[in-house]
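Trainee: Take a look at these structures.
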Structure I
Amino acid sequence: MNKKISAAVASAALVLGATSANAGIIIPAGEWTLDVNGNVNVYASVNNADDTATITGGLAGTQESGGEDKEFSIGTGLLPAWLGFTGTTRQNDVDVSFTISMQPNVSDNSTAGDSKTPLFRQAFLTFGDKSWGSVKMGKDLGLFSGQAILHDMTLLGAGGGVDQSGQSTTLGGIGSGYVYPAWRGQVAYTTPNMNGFTATVAITNPNGGGLGAGSVKQDRFGLEGQVMYDFGNGKVWASGASYKVNTSTTVQHDVTGMDVGVNFNAGNAGLTAYYYSGDGLGATHLGYLGYTGAKERDSDGGYIQGTYVIPTGTKLGVAYGVSKLDCASGETCQTTLLEENSRWTVGAYHPLTKHLNLVAEFNAMQSDSQDGSENKSDSVSLGAILFF
């Protein structure tokens, strides 16, 4: 892969909390080293919707009541604009660090254009040593499905979900290939790197609102874990999650999920394949539409993605993703409940400079319901993303 594109992808992983050797603006500060990093990205998008069906959980855009089929927007892509601060030091033979970040918006829909609240996605500390591993405590990207979003090529673009202007982010491949890992309070332990192999286990904040609005309590911490093998020109990983959700004083749901993925790069070509499955897992967000009454719904999906860097340095990519939701046993199924969200993405990502990439994407989304209804929409997004 082109080194400039690789640096941009590594920078994206860095601001999402992943380990990366790439650094931003380095500032020595006494016993500490401060790394200021982030990005600004902006995309102009046009979305065209073909249908007006009501699909609960559908992601394809729909026409407005007056028959208007186009939506225009200027905003960030899947990755929001980002400003992060990481401080590192070594004391008493222990590596210590902190990370705090904020995500401002590049547009909103208010009258004055200044009402959108910034996101605050990271605030965590780490301590450890290469001999025994490391501990992370605080808010960061969840483990389950985390690698799926980090390897999604639309992390440098917009992907799906550009049919509404003024949003904080688009969807990328969320809900049409993987479930959003979310930003979770966590206490996580990661083993030392053992010839490319690492494992991480964590207790996490259940994020009760996302796991079922109206839940009265969660019986325990969430549990998430990940194993990964990095073989130099690629990696293989698997992760899982387990949550218990009470939607009433008498009904408890087990929300579980597992996934497996592989990323392989050979010369200028890259391939990513990913699959997930779950019980009560739902669609788009962990637990959303994952159960009805006392019964869980099964769901699964995944994506396959191929990229190639041409001699100009431009990375061309194509991806197909799908997320499926099944009715629960005995549930009346001829309803507007989502059955499937699917997405095709074709993109071009050109490194104009070492830190600035120009992006062009085409996305085709389709949502199908259990009663046979469907919505289709397609979008074009043009923009740029600058890393520092």
Structure II
Amino acid sequence: MQTADFIELEETYGAHNYKPLDVVLSRGKGVWVWDVDGKKYLDCLAAYSAVNQGHCHPKILDAMREQAEKMTITSRAFRNDQLGLLYKELCELTNSHKVLPMNSGAEAVETIIKAVRKWGYTVKGVPRDKAEIIVCQNNFHGRTITLVGFSTEDYYRQAFGPFTPGFKIIPFGDADALEEAITPNTVGFLLEPIQGEAGIIIPPGGYLKKAKAICEKNHVVLILDEIQTGLGRTGRLLAEQHEGIEADITLIGKALSGGFYPISAVLSNTEVLGVLRPGEHGSTFGGNPLACAVARTALKVLIEEKMIENAAEVGGYFLEALQQIRSSLIKEVRGRGLMIGLELFPEAGGARRYCERLMSLGLLCKETHDNIIRFTPPLIIKKEEIDWAMEQIITVFENP
């Protein structure tokens, strides 16, 4: 079968809730992937940061094989020998008190909404069913009905209501707006340190530090969604470290398994997760031994192989190179570490056509919000591979 045959199968038998580029991938190694016709591509998306460690990292693969031969799942009806070890290693690495593992990023967000609401009622003293959580414009926290309900992207919300109440939306990066929005019923402030799906939107310097101070003053839980930004993507283990703060709650996922297996985690202080009692929340697959063993190794290679340091160094190199492109099509290039957005003027005709041209030259990336291209390659990428990528990018934008 060739590319067209696989695409026809997807279009015939699959739901049409995605619009992927027409490349059918069959193999990956490191920063490179190959399609069913044998063509090689440089992956500059990394599965939206799920494969920070690179495709099919051999040590993570070995850990998965070894654990899969012993035990894959117990459910949380019983304990397993991997879960406590993952808890300890995550807490020591991130300075957290407690961990609650789930499967997807959206599940982690849903989990903390429940926990923070209960904390508001049982600890802060908010009247029952009156809890408010503040979120930001242009947020992206997942696609469950609750999470799209407080999105400001109309397309995500159309024909899916009614939505879950209890959320208040403010501008991203505006500390004054946060302070004004807080009421006695406010229990949490949920935001991304850098908005990924919105197009790599970086808040003003000092914003997270101000937000932390405002939340502390008002007894509000600060929740950072680091599902995309965390685990080295921005050149630090967590993006919050750029401003020297610690959120009350941090959500991680994606690269937590190096792309091998679904796992996410809520990293919390004891006060918030301590409100949950047996039976109030759970997941059949959450915290299963296979996911835990894979995550433990994924974290280990991230640190031991200095991928975070590489993201900082090579990310700066990539960002500077992109900013040197001379093209009337490009409005702005912005980023931190290996999380970079290239925004085009509307007159350029949309970002997708340029993603398709780059694909034809062997470079894979993806558009977001019509006019923005995201470049988020695996954290193991080398400068010489960036140089090759730049040759293709320059070809597309300096010779449109």
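Trainee: As an exercise: FRET efficiency 1/(1 + (r/R0)^6) of positions 226 and 314 (r between Cβ atoms, R0 = 25 Å, to 0.05), calculated from one structure in I, II, equals 0.75. Which structure is it?
Mentor: Label of the source structure: II.
Trainee: Given structures I, II, which gives the highest value for mean count of other Cβ atoms within 10 Å over residues 154-161?
Mentor: Max of mean count of other Cβ atoms within 10 Å over residues 154-161: I.
Trainee: Work out which structure the value -1500 belongs to, where helix-only ellipticity at 222 nm (-39500 (n - 2.57) for each DSSP H run of 4 or more, over all residues; to 500) was derived from one of I, II.
Mentor: Only structure I yields this read-out.
Trainee: Further, regarding this structure: To test your reading of the models, identify which of I, II gives 32, 12, 5 for semi-axes √(5λ) of the Cα gyration tensor in Å, for residues 282-321 alone when calculated.
Mentor: II
Trainee: Another question, if that's okay. Looking at structures I, II, which one was relative contact order in percent (Cα under 8 Å, 6 or more apart) calculated from, given that it came out as 23?
Mentor: Comparing all candidates, it corresponds to II.
Read the figures in this text as sums done on the coordinates, not as results from a lab. Just so you know, these numbers come straight off a predicted model, no measurement behind them. Cβ atoms are built from the backbone, for glycine too; each structure is taken alone.
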